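Each in structure tokens, the structures are laid out below.
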Structure P
Amino acid sequence: MYEWKKAAEKVRQATGLPISYFYGKEHEVAQKMRQWKKDGWEIVAYSFSPEESSLVAIPSDAWEGVSRTLLSLLFSEPPEREKDTGGSLHAQLTSWLTAIVAGGPALPPEGLVQQWHWQEPRLPFLLEHARDEGSHLWTALTPMLDDFFKGAPPSAFLLSSSYFLLAVPVSSLGKSLDLETRMEWASSLHDLITTECMENVRVIAGEPIDQPSLLDDALSKALTLSRTLRKFRSKTMVACTSHFPLERWALLLPSETQASLLRTVEEMMPLPQLSSEQIETLEAFFALQLNISETARQLFLHRNTLIYRLDKLTEQTGLDPRQFTEAVLLQLLLLFRQK
């Protein structure tokens, strides 16, 4: 951060133009950023990390085009001390969380809670790139996050080309963080990436956690759901870690157990193979908690058309997916037979 401070001072001395540098904790820098933006200043560069954060700003009307080129040259890259060399707390956190993604045992950095004291709980969001090549996307997305989350800035961790983890202070998300609200934020974040970055990314929201040492458990739950969705619900791009409990259970079963369960269910009620349309209808119906109106809306069907499909499926299979116990049996067949 000291390199940015020296660069800002050199610019001020060489040009006589106003430029300001601020350094402090995450919440202090976020507060200063909001104040400067409110006063009409333009943020030239900023960097947030658990142990040190800083930003550089200028009054827009005082700077001409040529002078701005100088700023882009001086502040285009983070100062060397900020880059992950393995010694900074952010680098240690990234290494710890990356090890969890890799499936290995990992201990949090020593003294984590003391080094990174949270003044408020945070909500984790795991972003998963659909094509396993998202590094460039995460770089492009990072500057948008501060404007998207209108409060304290999120902490961001690049875990692989596929995974990007955010820990967002709850003050950025409003007073209520119930399941519906978390889904709304996850959906909005997905829309931002789809619209602004033109990329297809899965967004998984966790539950609020009140200390950084709980990030490993939150990440593990999100990764489990990520693997579950890839296997059983590949078209689902927004979810919360409390969703799809049956699918998460099925994922943990050994393959021989899955085969045995399928044989048992089919012995109870031999059923014909389902068409792709029937499978799509059932998966949407189950994902939306047997809600006919919401399912029809998601599938772009008239409500009566959906009811007709369900009636035909009941006639063909002898099982009515609108009845809970029969829906469970159909769900098991979908999980173990079709997948």
Structure Q
Amino acid sequence: MSNIDLPNQRTTTVAGKTPTSTPSWWAVKWEIMKGHKHSYILMSPYLLLFAVFTVLPVIMSIVISFTYFNMLEFPRFIGWQNYGRLFLEDDVFLIAVKNTILFAVITGPLSYIACFVFAWLINDLRPKLRAFMTLVFYAPSISGNVYFLWQMIFSGDRYGIANGFLIKMGVILDPILWLKTEKYIMPIVILVQLWLSLGTGFLAFIAGLQTVDKTLYEAGAVDGVKNRWQELWYITLPSMKPQLMFGAVIQITASLAIADVSIYLAGFPSVNYAAETIVTHLIDFGTIRFEMGYASAIATVLFLLMLGANLAVQRLLRKVGN
């Protein structure tokens, strides 16, 4: 950097010493960007699409959350009224927040661990068998008839698989309305969500395990790594931190954005809002009532919740292998 003439330099003079020049922060960053201009040119299409379809909608949602907007009239600024109504007057939203956090606390870590454990076990299989098992575990997340299957299992009549089995075993005498009884709805939705969770994160872990340098295990054995658990902690996990982070983001987003499972199984709305989530509440006000300002406030709260969860997970993953 010493041979480059940087703009906006600040000249400082020390008594008895030759004047020195300290480049500004922006000048240094600009020179670095110029040195990697070809990389930025190649990235520009993605950055443009990301800015237009992700960053801009988030900013617009935050702005609209401070307005009253019913899709027919021009948005009218109302300040913090939507947020005050959200936390002080909307009892259903508080139920949705409780349910969403419960979903995230249970399904998020369990599905994340399950994705990695299954990927770790499958990775040691022969290539053809590994490909087949990967398809078996990944298929539920892309199946279109998955909800119909679970509706058959938990049907509320005697022909439901769960009721038929329990009646035949003598556990119950009359069929149970599984998806219409408040105490059963949440466990069933959590169970189905866990079953569906082996998706993109699972594939990312499989890919990450395939890219770990095998020579690291030999070096680890020389340095005192004695078993597979030590290999996992000191070699495998540190070598696939990008995939671990990607999987964490995917699982956090999926666990906090649960909606389809709740709607298809428990109805919309569910009995006594037993399976109401922040996203289903958002769908209610955004696509049914068309209160877009209020819906944007809900979306902003969900965005901040996801952002905070992702930052917390990033801090935890930095400690892996230490």
Structure R
Amino acid sequence: MQTKQAIQVSELRQRYGDFEAVGGISFEVAEGELFALLGTNGAGKTTTLETLEGFREAGSGTVRVLGHDPYRDRRVVRPQLGIMLQEAGFFADLTVAETVGQWRRFTPSPRGGDEVLAMVGLRGKAEVRTRQLSGGQKRRLDLALALLGRPRVLFLDEPTTGMDPEARHATWKIVQELVAGGTTVLLTTHYLEEAEHLADRLAIMHRGRIEVAGTVAEVVAGQGDRITFRVPERVQVADLPALRGAVADIVIDGGRAVAGYRVQGLQGALYDLLRWAEDHRLELDGLQARSASLEDVFLRTAATPEGTR
């Protein structure tokens, strides 16, 4: 059975005068999928989200949400969307319950106020004025308002900013339950572990273009695992071994040379290194070995110079 696409983006371009903020990106998000759109600052994520949410008309290319143009058909699309912006304004002197009550008046078939506050862990703050909430509590109230209309598609723009670890994990659980219930979620976040934990698939944007996309495993594959250690003082850099074909990169840290390898097959490369060190009766200070991560991919993408795609 063919999976339906809740979001379809094809060759989307957006400009601000002479500056091209989004340079011909394409991706799809299936119904009931969580897709993370990651990227460096200024990569074009927010412009892309604004277009999908119907706040901005596509400059060129096509954008469809639930089969409709979200800008031209926003009266059809908007009631089916939940939108959690990076920043939202509240009336400072309204209580949490009053704020939810006001939003319910503009939401077709809304959830009950107590229900939605319980979902985000704010029932105990119902009578607190919004100006008295912490930054993390305000983000949870933002999420509550986005969930009022039982959205089919939920846009989450940096949803856990300002939350402590406990609240962040509680929010992850809420999002996972929504996805399990069939809600489609498009997430942006600067917390890479959040994307790793939640995303079915993801894409990383840089300078207005998607540089890499796929599942977390697909994106990380081929990046290479990392081995680093301080070069022993009596060893010349030229004498360092190649590990499974990988040659050491050298950086200076605290006046000491540090060797770094990006290898395919961490266990075998580490075995070769330790055998070399034993044969030469060397002690490798600061030896670290770790598998490739989404952070490695992100940092390498962010370091890509303009014009080298």
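Read-outs: derived from the displayed coordinates by stated rules, not from any lab. What you see is a predicted model; the values in this text were computed from it and never measured.
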Legend entry - Parent structure of the calculated result -8500, given that helix-only ellipticity at 222 nm (-39500 (n - 2.57) for each DSSP H run of 4 or more, over all residues; to 500) is the read-out and P, Q, R the choices: R
Inset, instruction - For Rg/Rh (Cα atoms, Kirkwood Rh), for residues 196-291 alone, find whichever of P, Q, R sits highest and give me its label. - result: Q
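Out of P, Q, R, choose the structure whose coordinates give relative contact order in percent (Cα under 8 Å, 6 or more apart) equal to 12 when calculated.
On the way: P: 12; Q: 25; R: 19.
It was calculated from structure P.
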